[in-house]
Structure P
């Protein structure tokens, strides 16, 4: 609800796609630096406490925004600052959450567990934008923020009462013995923060998985950075149209997650990931070509159906390929690369739309002569061109992935590990 309300507030204040994209940039940019140390922290510190800390920091940021808004001093740069703080601590929280899943469920249920996480994420998207779309004109940002604060209290109270397993003492001792050969504190520290990157890059299959997923998420985030301003521009600033689309995205995501939880996913998780890439690309291309809710709504629903499959399959592959005692650092390295790519994508998306594509599509240029018959030449046409280009790239990444033998080898190795673990569990 707060994200939706802040998006509307920032759009009303600036009318700029760059301003909205920068909110995403400042959310992801601090995570780049935090990821260097987050893996070490997650592997050493109680993961339950880290998750509670992430919620507490986010609550403090929300309280700060509320006070500034009520006093009439809230400015756009305050949102960038809050996004930076939340992004940094949220990165640690997210890694602690991901690394805890493998200690809670068996390998055969990794896809189901991650699809349940998708259901939680998309479930909030069903109700929150719809409620915020109705409440924002009535109570404004100052009325929505206190609701956000109350939900943080519920989240922290829930964590207090549940048990989150930690890596065993045996694994901790093994990690300590592995560090004894490192000379000096500086050398040990450098070995720790670079371990995840070195681990990924030295294994051909994991390196290929990283490059494929980075390519997909770069295209996704480049288009995703301008999807809200594109909708607002093409719907004459209709906030209820935006809230309806976001709610239907939640319905599509929950539907996909429920089906995936019952089904368990494809036998070969690489195939599930790549099929999700291609399906999301096709649906988003149709969405970008549309200019009304009659096209946007079904396309958004179909797009969101794919993300539980692709996201759960991708995460399960990383879990299967990485020992639990290493997951904090390896997941942090993977996240570091993805955050770098995401930050770059969100940083260039706004200026590319506002300063080049939008003016080019609304004037007599070669670009408008080629693409105006498809996208029109009204406000939002340039953003739609960028969005569809990104969607096509997402599809191509999935198609090319099927031709990469390294991904098949990674899958075969993962299946052997699952069978071995399940055999041991049965015994």
Structure Q
């Protein structure tokens, strides 16, 4: 059993040593380049940017070119004024035309104006959506990143515990050889080594799983094993009112909901413009060349000229379609306003829960740190007493187990508190400014 565990531990040691280091900055760069959701969101922003261009506004005129050729073959009977009669079979004629037509809408009931305003607001909405996607990706990234870091520290702690247990087994075995310890002491020490070895193996397996999950978030298939930066920098958050104000004014979900209301208002105005007339200016240049058959008075004719007109179009009744469109747009505005109020309530609750959770977790960190120091001092005293033969192996194991529990609890508390801190920054729309 011991040999089997040792071989497995050796395999995990090789895997851990061969893992490559991944800094927080490198992780951010990789996810920014590879994440599918970010790519989709950025493409949506580019489309919205294109839609705000003057080329998509309807304010520019349209210019159309046209050209054509017509051929005719006719059988003709022509009677002239002097009584002569001419009969033609297969008489040919052709006509060639070319022209340019310019159209400019002078007034369209403010439809273009509101469409442009709506497109600009839609760009703002898409930018907010991209920002929300980025915030979610960043939080998911560091949830996975810190999970690797947490497991790395747990593996290190369990490895140190295992080494202490191995040292105790060696000392107990020597003590047995010299008559100081019983066979039961040796057996108990061996059982503890096996238990710690199993715990270490399970921690290594959890670390490998966390590394694979991080690779999935990164979208970087070429990285199979990674070690990460385990340092944590906390940003104290103490001003409740200031943070709450930031959340209610900068939260991405709230800003997106407000943008949705703005877009719905422009939709109403755009549909109302359908009740107004349209005034257009049209102009053109035309060229025509005609080659006539022999029965015609003219052999050829050529014409060129300019044309222009101003037209007013007013759709006085369209069957009620415009009226229904306006009513639906107003209903949609009511829906967007309701969504905004709903989002406000949700964000308030999320912030209150996150704030309470953050403060609780920071208290737990401090409590676990104090508990760790007390257990470390207790273990150091117990270890010295055990070496002097003043306490039993059971007392030593109890102190060792208490220290291990305090170490793992402190590790977990710190990373949970950091993720709670990042959640508050995300709610406030400031996660990109957080100290990772």
Structure R
């Protein structure tokens, strides 16, 4: 806890370090990419490594390549503390120059979503946000590659069932989730699948004020004796839940979290006692990769990273996931540059780039990122890509993969995406829909 506090304090003190990418730092022929960060507040332990990874990848490209195709990338953070109100303020503050908005919170995403149709700024929400955003016909300005929350829920259940969903019949699955739009996001799919396959879904919400004291939730889990606990946690909730699971002796090999509940720091609090805990993940660390060698050379070893303990932190899941997230954005910018024949692209052009991502195995190899994220592709109708994910397991000291690449059940997810997208559009009518976009 002392180390996390020190990291948060250091990140706050060094936040001025992002000023090297502040608007005044570059000439007008740069591309402004703000990030609605959360290095402070109850979710800081989650946000700090992710933001560090995002920032360091952009810095590496600026230092190594002079940016992208000769254009500097102007990275800027606006601190939200994961507050929806502050997030909307940050969006308004940064939108005039931005080619993208990265809201991070599902709550902020939902507030910003209607604004983007008017402001014509694409939302990039890798692996988070409102699941129906996958429907590009309805949500023309929103992107959540490489996989969405409903993909995660489907893949977790596939893993639990050993690939035979019928085997879940009669089982009880507790759904421990943050009582927040993010935590509630997979419930529609879980309810649908519980009816289809005959398992009991036991939702157990955790309020924002209960994140670090979940004794009542784990008392319920002890009483109900579920076959599995699936966790949709965030920040301090994750460490609190894992600590309670160890304390109550819940079998850790029956405890699985979404990809935002798979941070090394959450498990380091219990160490060996957390062995067997799992997390579905669309990214995995590859510390010996070429991209990590370049990040070390141009940023970490040069003393330009904000990491608290670079020797340790650079190997963690969330830091390297931040690198992948910035890669996704940069590849969208590159696609836009190539398509429009322009170096300094605008928000509408970047929207096209994000809609035409083609992250092949060959491209990942060329980027030095093989194995860090599965290949995926977006399109007019598919703004997610549905890349698949791996199951990672805590071995007592680090997360390691324990599955081949898992794939979500598109037959279950796609109709729900279409249904909920239409519900949203109808509820927010008149809502612009791209009738020419094929799904």
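Observations on the model:
- Structure responsible for -12500, with helix-only ellipticity at 222 nm (-39500 (n - 2.57) for each DSSP H run of 4 or more, over all residues; to 500) calculated and labels P, Q, R on offer: R
- Comparison of P, Q, R by mean projected area of the Cα convex hull in nm² - largest value held by: Q
Every number in this text was worked out from the coordinates using simple rules, so none of it is lab data. The model shown is predicted, which means the values in this text are computed figures rather than measured ones.
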